[in-house]
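So, here come the structures, one by one.
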Structure 1
Amino acid sequence: MVFCDAELRGHPTVLLIEDALRDVATFELADNVDLLHRIVASDLPLCALKVALRKALDDVDYQLPQFVMEGLIKGWTFLVTEYFAVSIGIRGAESGHQVQEKYVPPASSESIKIQPYPFDLYLGVIHAQQLQVDTYEVIDLKGIGNDPEIVFRSKQQLNAGEGMFLRAGSDVTISKLQGTLIYIEITGRSKARVLPQFDPVTHAFSGWISGDPIASRLELLTRVLADFNFKDGVQEIKELTKHRDHYVRWNSIRHLLRLAPQEGIAVLHEAVNDAHPDVREVALLTLAHLGQSITDGIKD
């Protein structure tokens, strides 16, 4: 099923997409790069832009679907399927900084970090004065007791009509742009729930970040409940200490300790047997800091 503006339904590229997805059990972007390039190379993005402009002229309250404005980036999604979404993006140059293609860092250079995407992505260039992209690959060394690293793979200049495929959780880009970039992004389903971050200059590992926006919102929710001392939220936070993502579990324990210390300490004792080693370790350290032993009971 393809979801797009009614005026685009009969476009040859939309029909091509429908045909490619008909009766498929699975669809991986990595196995269909040729189709992705054909979408970018077609006039479908231009037609989508014309439709949006016409609707904006006809209705002063018209809103672009899924419009995003993040710093230097503006864009919107004009076609969605069960397996991927197609968006138009516009980005201005940022002198003096090298930034990732999609995630624009805050103004402070100290907070700039680079990371892979949580989903497979095909980036197609519609217009670029000069776009240079350095691509790195994440090498996960955690299994032998080390943090992940990134290894340089390629340097390329992308021109109008060209594109590149980036693998979820693996490929990291640092780009240098002169002028304005107009591009198409075709993004697949989210695959990586946790993403490593790296310093853009030294390339040193800087920590982990959630690749799941829902999990990030849960962390924000529990923090707000703790900040407002909202006691009625204790039970909800306790439920989240059993969440499938270890970082959601730990953040929920942290915020429960602030909101209801006795109940938080009880959950903290349980966390020393958590399925994730990081949660177990930090639970033990926190208990030690609080002067608790694993066998200490919680008194009324």
Structure 2
Amino acid sequence: MNRYTSRVSIHFDGDIAENHQVPMRVLGKSISSIQTALDRAYLDIKHEGVWKHARMSQEDYLVTDFLVQAPKKGGYVLEFFSRVKESTRIVDRVSSAIDQAIKATREKYDAITDQIEKRKLQISQKVIEPIKFKDIQRKTNDQVIRDYGDRSIAKEIDQVLSTIRSDYAGASTVALGMYGATSHIFDFDKSKSKKFHGAVSRRSLSLPVIYFGKLEALDTKNFVGKFVNSETGRTSILHLHTEKDIMKVYPYLPPDKMIRFIGCPLIEFGSLEPYSGDIYFVDLLV
């Protein structure tokens, strides 16, 4: 690799790479998503845990810059090199997230709607007690099996793989090469891409938590609101299950009113973002 510290490659083959060419929309989406995956990996390393809506600074961009090489034949192959020392850890972090998603394709979960009803029943029967927000990290550890960074990175890789999931792509494959301190090549066809998407998109509910703050907005048509947590100052999407739930929270919509409720933080791909992650409403506390 000479002057370069690490390398990333993407290799399209099959119908999508006819005559060693790929559509512009496929290439553009893939490059953009790989770059964002690298960015998220860097932020995860830098802050020892990335969070939802975390942003890159101008200095951060210099660390995650990878240089695009000339395309190669063999389907369609594109490589990206970095001279930056930190890039080795960044590429390895992306590899780890991809590996986690592949392993997660064997996991099973109940539908969210069923989980909400289960949580409501457990609370009413006093099988479980809602926990305080300050205890969320400590008391949900057994449910959280991955870092949020894994989900954040894998979500971007899933966007790359979406290019071969559609009927438009025909019988196509994509191979992602990650060459940091260790080297990995991840091969995907349409079937593996769909399984990867299912794993990354899988959602479950954490233990019920007591929240206090302000309801900033409410979309009654789509059953979602924006909740500002008074303990963190951060905003989360609040999901409501029924019209009855809408009626319960609606009186608290004015900005000068505070709301106290039981909600379940969303666990996505086995990871939890407790401060800005989505919350599913369970019941009002008065």
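FYI, it's all coordinate maths here, none of it is from the lab. If you're wondering where the values come from, they're calculated on a predicted model, not measured in any experiment. Cβ atoms are built from the backbone, for glycine too; each structure is taken alone.
Structure values in brief
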quantity	calculated
Comparison of 1, 2 by volume of the Cα convex hull per residue in Å³, for residues 24-135 alone - largest value held by	2
Among 1, 2, structure where distance in nm of label points 7 Å out along Cα→Cβ at positions 184 and 216 as derived comes to 3.5	2
Structure responsible for 14, with relative contact order in percent (Cα under 8 Å, 6 or more apart) calculated and labels 1, 2 on offer	1
Highest-scoring label, criterion being mean count of other Cβ atoms within 10 Å over residues 112-119, among 1, 2	1
Structure with the greatest value (metric distance in nm of label points 7 Å out along Cα→Cβ at positions 152 and 224, set 1, 2)	1
Comparison of 1, 2 - label where mean count of other Cβ atoms within 10 Å over residues 16-23 is highest	2
Kirkwood radius over Cα pairs in Å derived as 20.7 - corresponding label from 1, 2	2
